[in-house]
Structures are given as structure tokens and as C-alpha cells.
Structure P
């Protein structure tokens with residue numbers, strides 16, 4: 001019982017520490033995902049992670065704590081990476097460093113066994129982070145091209161004359177453009193997260 005109380009107190013202190021250091025970053029993530037329809041799934045991730053942690057609470061309380069001090073240099077690196085993101089106006093670096101720092105802190109304070117137990121909740125929290133623009137832009141374009149080719153195949157199979165150039169579908173009198181919202185990106189990430197959860201539960 002005493003061991004359980006100590007772990008709970010440590011988790012509370014650790015949570016307060018994380019939020020105090022990364023409050024601006026977390027607020028930025030919230031503003032991004034709450035206004036961008038591509039990331040509305042991110043708002044559910046903390047609750048899903050919390051449920052997964054609650055489900056494995058008995059395993060967590062029975063884990064033998066073995067702090068991994070060797071990972072401290074990586075903790076320092078992630079913190080410096082965060083400073084680079086904030087001071088260098090690279091908001092994506094700050095967002096990614098928050099998640100990396102959280103993973104490193106879990107291993108540093110509680111050990112590899114705790115990390116293995118918390119692996120899935122940590123992965124779910126990772127889905128909160130919006131993709132960097134230099135990753136999202138080419139990914140969106142690739143998905144739009146795939147959508148255009150798929151539309152061409154379906155329309156052509158139906159016997160309707162159609163020509164596709166890039167993300168423009170030319171039907172002769174009418175031209176249709178596959179815009180970013182039609183890329184399917186807003187469904188890809190939630191479906192990946194859902195697939196991981198289904199693999200875990202079933």
C-alpha cells in the first residue's frame with residue numbers, strides 16, 4: 001500500500017513538472033488540433049491514454065521501479081531540442097520534444113519495465129502531435145494524387161470520358177479539383193490509431 005502511494009505521488013509530481021515546463025507547447029498543440037479538422041482526433045488521445053493507464057493500473061503498481069540513469073543525456077538532448085524549437089520558432093520541434101521528453105522521463109524515473117507497460121498509452125499521446133508542415137505538405141499531395149487516380153479509375157470504368165492531370169479531374173465541360181480536404185489525411189491518422197487499439201484489445 002505504501003509502495004502504491006509513493007508511485008501515485010511521484011506520478012502527480014511528474015505530471016505537474018511536465019505541464020509546468022511544456023505549458024506553452026501543450027497550449028499550442030491544443031489550439032492547433034482544435035481548429036484544424038485534420039487533427040480533431042487528437043482531442044480524444046489523452047482520454048484514451050488515461051483509460052489505458054487505468055486499465056493497467058494493477059500492473060503498474062506491481063512493477064519494480066528501476067530508474068535508468070543512463071538515459072539522462074537523452075533527456076537533456078530533448079530539452080535542448082525543445083529550446084531550439086521555441087527560440088528558433090520551429091514549433092514542430094517543440095511539440096515533438098514534448099513527447100520524446102515524456103518517454104525519456106518515464107524510463108529515467110521508473111525503468112524499462114514501466115516503459116513497456118506504458119508503451120501503448122505513450123503511443124496514443126504521440127497521435128496528439130500535429131505533423132510538421134514539411135511532412136504534411138508532401139504527404140497531402142501524395143494522397144491527393146492517389147485520390148485523383150482512384151477517381152479516374154472509377155469514372156473511366158463507368159464509361160465516362162475523363163482526363164486527369166495532377167489533382168485536376170477533367171470531365172470535358174466540368175473540371176473538378178481534388179483539394180486538401182479530399183486527400184484523406186484526416187482519416188488516415190485516426191484509422192491508424194484505431195487499428196492499433198483494435199490490435200491491442202482484440
Structure Q
């Protein structure tokens with residue numbers, strides 16, 4: 001018997017023009033340079049597989065993380081469908097959550113989605129990640145859980161509030177002090193994934 005499968009999609013940045021992209025890329029380079037000689041601290045996605053031994057965890061590496069384009073992500077995502085079980089749990093963080101929202105709202109997904117867990121999802125972004133006027137579309141048919149922290153410094157809490165307004169059936173997990181969920185442990189998510 002196959003293990004239940006979780007398909008995880010990481011975050012990134014999407015831009016419509018070069019200047020905002022250059023600003024963010026320079027900040028990323030400075031940040032990475034400052035961490036060059038410090039030990040890397042693990043974040044919760046780094047050990048999803050070991051934290052969830054009863055699941056098969058498939059971590060997709062999406063293209064052009066720091067200049068993400070929706071169409072490129074769609075092409076890569078769809079190319080991975082043969083690896084997906086007939087029933088999946090989808091998990092997206094930041095831009096990964098935004099991607100799943102847009103994709104599920106606008107497309108027929110070829111597998112059964114047991115649940116979609118959306119962590120600190122931005123509400124539309126450049127690079128084609130903007131949400132359509134008919135959002136939530138097909139997404140209202142899914143079992144969705146939204147996670148956000150009021151002190152998130154990457155994705156504003158207002159983005160979460162927009163999702164909550166558009167997806168009133170979604171379960172919500174609101175935190176006061178988790179910022180962009182950059183911590184090594186995320187017990188609430190693990191608990192929900194195990195339900």
C-alpha cells in the first residue's frame with residue numbers, strides 16, 4: 001500500500017519589471033553573503049520527510065526562484081504529474097502557496113486533492129502570479145487550510161485577510177509571532193498534515 005503523498009512547493013519572488021527584481025536580488029546577495037560563514041539553520045521544510053515518516057514527501061524544485069514566472073512554474077508542475085499519486089496533499093509556502101491557489105482556481109487538477117495547506121501565501125504577485133477576477137473559482141471545492149502570522153515581514157497579514165474573505169470555508173491558523181515561518185519547527189502544520 002502506498003504512503004499518502006505530500007507535494008511541497010517552496011516560495012520565491014515574481015516581478016513584472018527589471019528594477020524591482022534588481023533591488024530584491026541585491027538584497028538576497030547581501031543576505032547570503034552575510035550568512036556565508038555561519039552554519040545554515042534548518043527550516044521546517046528541510047526536514048519534512050523525517051518529520052512525516054508515514055508520508056511520501058515530494059519537494060518540487062520550481063524554476064527561477066528569484067525571478068519566478070507563473071507559466072514556467074505551471075510547465076514544471078505539470079511535468080511532475082506522473083510522479084503524483086492518485087490522491088495528494090498539496091503544501092505551498094509563500095509564493096508556492098500563491099502558485100497553488102492560482103493553479104487550482106483556474107485549472108482542472110488531474111488528481112484528487114485530499115487537502116491544500118497554504119503557508120504565508122502572498123495574494124498575487126508579478127511574473128504572472130496575479131489572481132484572476134473570478135478567483136476563487138474551482139478552489140472553493142477544496143479542503144484548504146491557511147496559515148499566517150500577524151508579524152510576517154515578507155507577506156503582509158492583509159494578504160491572508162484577502163484569502164480568508166475569498167475562501168470563507170477555509171480553516172485558518174493565525175499566529176502572533178512566527179513572522180514568515182522561518183523557524184525550524186512547525187508543529188501545528190505537522191499536526192494538521194497527520195489528521
Structure R
């Protein structure tokens with residue numbers, strides 16, 4: 001029985017143990033997810049840079065570059081840091097869990113992984129990502145490129161900047177029709193020209 005609430009996603013499984021990769025993939029593919037494998041951290045980073053993924057299952061203990069190293073690289077990369085990462089490990093130590101979460105992991109599962117718990121955590125993480133992507137899209141749609149980038153990189157802060165400003169209210173006939181066919185920057189430029197003439 002599938003507990004899937006989110007549409008299926010493309011998931012990267014990074015684990016040096018072939019049996020673990022296959023066990024994880026079986027349940028995920030059964031739910032409709034597309035699964036890609038990486039045998040070590042370096043391969044995982046290469047795949048992440050070559051194609052888009054909706055989520056990553058990342059083993060903590062791997063050769064060459066361990067899960068902590070991969071997670072640090074991901075969270076330091078502006079293009080990759082929004083990919084949700086669910087850490088997997090046979091380490092059931094609180095220190096490891098806390099370290100991963102503090103480094104930016106979305107979740108942490110200990111091996112052997114319960115399939116029902118895996119499904120629930122994956123679907124919750126995919127739903128959060130879907131909502132973050134929607135938020136990004138809305139911000140980009142209704143703000144200029146510069147404002148959107150600022151909001152997406154630094155977030156919304158209470159208080160913000162204090163500026164002296166004057167407000168003028170006016171009614172522009174058919175403004176909605178005019179604005180719908182333009183990019184936000186074009187609309188703002190049009191309004192600035194209009195207000196300059198006022």
C-alpha cells in the first residue's frame with residue numbers, strides 16, 4: 001500500500017553497499033519514483049551536478065568522500081543546497097543525527113530502514129520541496145529579478161530595511177490587463193515612468 005501524497009520524484013541513492021541500494025530502490029520504484037545510484041560521495045556529487053534530483057538518500061559512512069563531506073559540499077553550493085537530503089546510517093548515535101541535521105539534512109534514518117517509515121519520510125520531504133519550489137516560483141513571478149534573488153538567498157526578515165517613502169494612490173484603467181502581459185521589471189518601469197509624469 002502506498003502512502004504517497006506527493007507526486008513521484010527522481011531520487012539519488014548514494015550508498016557504497018549494493019544490497020542497501022537495491023533494497024531502498026525496490027520500495028521507492030514500487031511507489032513510482034525514479035531511482036539513480038551512486039556508489040560513493042564523489043560519484044553522487046558528479047550526478048547531482050549533471051542532472052536534476054528531487055531528493056537524495058545519502059549514507060553517512062562511504063569511501064572516498066563520506067556523507068558528511070557530500071552534505072557540506074551540497075549545502076555550500078547555491079545550485080544544489082535546496083535538494084532535500086535524507087541521511088541513512090547504521091550509526092544510531094545521537095551525535096551523528098544532530099550533526100547531520102545541523103549541517104542541513106532534511107531527515108535521518110537508521111539502518112535497517114523500515115519501509116513504511118522510509119515512504120513517509122520521503123513523501124514528507126518531497127512535499128516540502130514541492131512547496132518550496134512553488135514559493136520560489138511565486139516570488140519570481142511577482143518580484144523583480146533582483147528582489148527575488150535577494151529574498152531567495154537571504155529569506156524574509158522581520159523588520160527588513162527602514163526607508164523613508166511617500167505613498168501615492170491612483171487608479172490606472174485596465175492595469176491588470178496591461179500588467180498581465182509584462183514581466184515584473186517592465187511593469188515597475190512603466191509605473192516609474194507614470195509616477196515621474198504625475
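Readers should treat all values here as calculations from the given coordinates under stated rules, not as data from a laboratory. Since we're looking at a predicted model, the values are computed, not measured. Cβ atoms are built from the backbone, for glycine too; each structure is taken alone.
Tabulated results
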read-out: Which of P, Q, R yields -15500 [helix-only ellipticity at 222 nm (-39500 (n - 2.57) for each DSSP H run of 4 or more, over all residues; to 500), calculated]; value: R
read-out: Given 17 for relative contact order in percent (Cα under 8 Å, 6 or more apart), calculated: source structure among P, Q, R; value: R
read-out: Read-out P(r) over Cα pairs in 10 Å bins from 0, in percent, computed value 8, 29, 27, 15, 12, 8, 2, 0, structure in P, Q, R; value: R
read-out: Structure with the greatest value (metric distance in nm of label points 7 Å out along Cα→Cβ at positions 50 and 74, set P, Q, R); value: Q
